[in-house]
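What follows draws every value from the coordinates through simple rules; no lab data is involved. Just so it is clear, the structure is predicted and the values come from calculations on it, not from any experiment. Cβ atoms are built from the backbone, for glycine too; each structure is taken alone.
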Structure P
């Protein structure tokens, strides 16, 4: 089902609209393969790392199976940590934004249980939580499992490693036998297979093939950046490194358009590439990029598929890729023909977890770096300017310009002041970028 569209997956118009708002252009491999089985009511084992899009995979299928007219609990998603429970909850809430009657609640330790109980009493169809807190609610009878249709174990291997086996078994065994059991795990250990054998009924098995790194000359590093600071950080890095050609990846078409507009406003030669563009527009942009008429190409993964961008100095993951394989495809577009390349990833908040998944999946080290300060950027610009001045002096042919300087000297301006004023004008103009 490679290169399929969300429209091909028999998804409701409400969720399709939410997916469009989130800017996703096409399903990741785990989504394309697992959603049909889940919608068909089959049990499933999915072997997939963090960052493959598995949350949206089971999230979409779960929301499709919810009866919005029934306020009883219908789906339970178990997560190993409170951070993951919150993350999964946020994604499901975005996916269900047009399903007004669907209620989703994360439950985990560290948050007042009274607040959770108050919400549960009003009726919640989907609960996402850690095993310990879910068991706590079950014992208080604030969570009743009699109407549960689907149970999902997210990152099951990590839950077992953390000692949650007995908790998981207690929770699952209180649920109706006629239910759907979904299990996602990064590894497929004997313990996972025993769990699957005990609680699943002829499950479908999906395993993502490990993607080997094919770009050994790429220097990979990341910056922890707040979302609103990404444009400024990108500009600083572009100025600091002075790359000739850069490829910037965004996850959505809307983000591409916004970033291109912002870069152009600041004086950068930038163009965008995404799925809404006509073929003649795409060809025009690519021709300009290959000629060097534009220095920054901003694209989505889908739009960049199959294009030849030649010797790109750097690839920027402006947004963390939705699939770890996309990371490999992205950075493979630099360091070609034996040339060195740079791969820069912006990481926001809990995305550090996904970055670890990428490192594990690809078997590479991605180094953390600090964002250059404004003074660092200005120092680089000044050194570049001084270098150009020296080259220009060594090249000679300064007669016309020497005459202009001589006129100022005759008006009692010092050579030193004339040179300093010209430097100020040039550096000041560069800082406006």
Structure Q
């Protein structure tokens, strides 16, 4: 792999931002609402609004489940964020987070055919966890699901766990920074292990960083049957072990992993943790040189290294390879093996919505991960060291994930309706194709104007 200087990587990273300023001002945002129903003339408003609309309202009043038949709830979710932990930007608040959530909306629509409404909430200071929980509970009559986004830790853990476990919450709630990243990471690990010929029950995994993404990954790997006793976690103060005074157990969310991992009670820094390890999953601060070459060199043969910080990974891929790593993944699209949760959330929500699921379980995420991992075998030139995952251009990814997610929801009895594998596939294919063709039609007709003043 050709080496690139940090300066050149930063220069390349700045180009999308320069174009974003121009294009956001040109388009004045990225999402809008347009009808999904026909309007032949003004007389149709007597059907869609008063007096005709009273009829479906009465039906829903008699049976709330009919809201899925007579409204857009079946395909509409809310992206809820207080802007307290926006990727790469930190605590920037709800207004500044709105462009990010609008961007998430168009990914949902284009890749998954899902109507996603950005809802940035809060005051001058961030919301408390209980306020976000109550907000979500209040808005659930309108939405078929909730995507929590860019909420700081440990608040994000309390919000997700409380909403998922609350019997008053009747719609699926998902935190993409936890479950989305975990889903794609698991898929990448599955294929990496297939390539190097190791088994998930035997390998030693080091988690560098214990924020939302690595905490979510720990839970999903545990659900899939990885041996948690072979996990070691490292934070800014070193390896997590029982009795570390600053953890203040049981009041710290990190105590959950401390109880199950690191049975040998290793102590020290990440370098100590990596000695003999098979896999590194690092999700911390931008590098390089956060992970040192000499640490990688002490890992086991055929080491697997996931360094997911953006915009610069914790160690450059070529440095990791020179130190002995066999497979290296990052969060960047211009390096091989990009791990990006955009590969997962559109498909998972597509399948979840198609069966009117009440929840998104960890098992549903695992099912989607295997659908994502298994499709790589069908792509020419993939399932090799430099291609462990497909890219977002491969539409079949989201269809397979939707099918796997929907079937698992039915199997776990969290789906309100039952569809066959063929019905799930047809639904996902139709909705995704319709969404993408709508974009193309609006652009071709000029209703989405063409922008040409790009920086290169």
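Which structure, out of P, Q, was semi-axes √(5λ) of the Cα gyration tensor in Å, for residues 22-189 alone derived from, given a value of 31, 21, 16? Label of the originating structure: Q. One of P, Q was used to calculate Cα Rg over 2.2 N^0.38 Å, giving 1.01; which? For Cα Rg over 2.2 N^0.38 Å, the value 1.01 is produced by structure Q.
A value of 0.80 for FRET efficiency 1/(1 + (r/R0)^6) of positions 38 and 222 (r between Cβ atoms, R0 = 41 Å, to 0.05), calculated from one of P, Q, originates in structure P. Structures P, Q were shown, and FRET efficiency 1/(1 + (r/R0)^6) of positions 158 and 302 (r between Cβ atoms, R0 = 41 Å, to 0.05) at 0.60 was computed from Q.
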